[in-house]
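Any read-out appearing in this document is the output of simple, stated calculations on the displayed coordinates, not a laboratory observation. What you are looking at is a predicted structure, and each value in this text was computed from that prediction instead of being measured.
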Structure 1
Amino acid sequence: MEDTLCTDPEHFAISKSRGIHIDWKDGATSDFTNEYLRDHCPCAACTGAHGTEPRQKTEDNPLKMFQPKLRMLAVEPVGNYAIKITWSDGHATGIYSFAHLRKITK
């Protein structure tokens, strides 16, 4: 039998300037900085689906010190399975499922 991660959040703490903290129902926790979340956006444009180039990760960008600090402008629920984040860099198409958030937990 394969072990599966709990993907049911118990509690969210959102700081638009810093990131998201999640307490999962199985007692685990996840902490995500804004940069980490943006770098792990699951949308087609960011992942390079449809033959496009994947988005360059924040840590790989030599010009990151010249960019304004990344912020969340809005966080909206998507059904009972995900959140949609609107970013200060203009990106707003990523839907972060709870399964995706649990999977990218460090």
Structure 2
Amino acid sequence: MSSSDTPSHSALYQKLLGETAKIAWSELERFFARGMLLRVAGDLDLVSVAEAVASDEKNQVAQWLSAGLVERLQADTAAGWAAGDPELWAVVVSPWVCVQQRG
């Protein structure tokens, strides 16, 4: 298979990928307090979710929400993250911050 046969990601995906980074919970707490954190399930591609949110793909986002794969970060999850030292990755798609626990 040549490189031209492999699917390429959109410019937006590439931009968001470049803005995705590992982050400490302490840096995310203020966004949680304002209700702006979206937890992304570990089996989803964080950047693809961010791209769907940024592109206003309502149907796809609604499917993830109804399946519980994307949700506003819940207080019990936040407390667990605050108590531990999880590996968190995040990307901003204003006004949201999409966050995913890895590892």
Structure 3
Amino acid sequence: MSVVTVTSDNFEKEVLESNKPVLVDFWAVWCGPCRMLSPVVDKIAEENPALKVCKVNVDEQTELAQRFGIMSIPTLISFRDGRLVNKSVGVISKEQILDMV
């Protein structure tokens, strides 16, 4: 499954109303660690059809970043049944990401 770009307009539908566990990557174009983590997140999306993977550009979606208290990026948040389950800040391994979802 491909990565879904999430905005304030579609967050509710794509993340909170998803019937699958959801991994959300909060990132920015200028963020070096985000660029390191991005291919890992993309690969997880490809390899795990039972998981929905979304990305939020914090520069374009400041309201969502504020809503979830994003102070540093990259930040990964996992959701299940519309509830926040786990949150991780910084670059982590593929295995650690899979463990949090």
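Tabulated data
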{"item": "Given 26, 56, 18 for P(r) over Cα pairs in 10 Å bins from 0, in percent, for residues 31-78 alone, calculated: source structure among 1, 2, 3", "result": "2"}
{"item": "Among 1, 2, 3, structure where helix-only ellipticity at 222 nm (-39500 (n - 2.57) for each DSSP H run of 4 or more, over all residues; to 500) as derived comes to -3000", "result": "1"}
{"item": "Mean projected area of the Cα convex hull in nm² - structure with the largest value, from 1, 2, 3", "result": "1"}
